[in-house]
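In structure tokens below, several structures.
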Structure P
Amino acid sequence: MIVTVINQKGGVGKTTTAVNLAYVLSKSKNVALVDMDPEGGTSFSFGIRRDRREYPLGGKSINIFGVEVFPAHLGLLKLELSGEVEEIVNAIRKLAESFEVTVVDTPPNLGTLAVASMIAADRIVSPVTPQPLAIEAVRNLDSRLQSLGKGAVAFTNMSKRALEVELRSVKFLRLSVPQSRLFTESSRLGVPASRYEEVRLKRPKVTRVYEELAKVITE
């Protein structure tokens, strides 16, 4: 199963979602996490610097906390500019054959890498913050999904209240991830918030939300 996490608006928690979703799923499944963002947000979240060398997609990985992480590298910029959507789709699907679940983090746009990641996906997830620009971004995503014949689920990020937005291809879940200093602290340490929370707290709260999201996605 390929799960693509996407939102063309930056700063909505897309990478945080991909990282924590992959970590939660890895407790019971063989999971890969692919950083398709040339900026390397997912890689940074695991304390990995973006590699200045080029690799074929899926050519290099590091196992961290039970997740097989495929870091960002310089070659992603060339793929973004190439426009070779079909080639990227095939590469993602080929990589995913070795795993039960492959989570793909995408750039904050609807360019070549993002579109290819959506086409390759079996499930698409979009975190949305309760801000006008973020909501407008998910409306634009909905239009693109309609043209691709794809559907997605969305949830509210950085808020205690779940958003209710009616769209054709994006279904909003009654699920919200509240703001927490855990995200900042864990990112600084290069650890998924869910992992950090397990060590720091006896009653994890953030982890439960991602576990619920994982359950919805894999049903």
Structure Q
Amino acid sequence: MSTGQGPLGEAELDDWYAVPSDRAAGRWVRGGFITTLDGRATGPDGRSGSLNEGSDGDAAAFATLRRWAQAVVVGAGTAREEGYGPLEGKALVVVTRSGEVPVELADHPGVHVVSGGGEDVTPEQVLDVCAGHGWDRVVVEGGPALFGAWVRAGAVDELCVTVRPVLAGGDGQLLLPGSATLSGPTGRLTHLLEWEGDLLLRTRLR
């Protein structure tokens, strides 16, 4: 396991978040999240954005993952709650069961909507769209329900998470909501970076 201490510069972060050499070619799917010590992925307002206020480390990790990615995958509900807009220089893939997306994302050339027509959208459907465009570097940003479905389907190679040293309690969403299970993938922690009290972790899931 690699360990380090921030702050780090942009080039150092690019190296820190480099894909493992044995998977340098081909598709690599990451989950990018922030959580509290008790596993909450959203704050009291239901947004992850309220957790990363004042976290320079998470902002740096977020920017690094975005810089690396060719496609960012997000659920339509999360896109609406977090105020997503089109991304510069990369694709935003919006997943929606109903076909409804925020108006500011509709019909934008950089936004690709994957609709289930009333049914759940599988990770395979989304990744097929990505493959059709040649996007091998994929970051799933949520929300937690979408990410949980991807983890349970075995579609995530790596979880990149910032753990903030706070206990949230309350009704904030867990990083992995839904039925409890101990039969899911066992992660292997590969990188741990301490940055002004926050822990930036990379955990390989497959």
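Values quoted throughout were computed directly from the atomic coordinates according to the rules given, and no laboratory measurement underlies them. What you are looking at is a predicted structure, and each value in this text was computed from that prediction instead of being measured. Cβ atoms are built from the backbone, for glycine too; each structure is taken alone.
Below is a table of values for the structure above.
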read-out: Which of P, Q yields 45, 42, 36 [Cα extents along the principal axes in Å, calculated]; value: Q
read-out: Read-out mean count of other Cβ atoms within 10 Å over residues 76-83, computed value 18.6, structure in P, Q; value: Q
read-out: Structure (P, Q) behind the derived value -12500 of helix-only ellipticity at 222 nm (-39500 (n - 2.57) for each DSSP H run of 4 or more, over all residues; to 500); value: P
read-out: Comparison of P, Q by relative contact order in percent (Cα under 8 Å, 6 or more apart) - largest value held by; value: Q
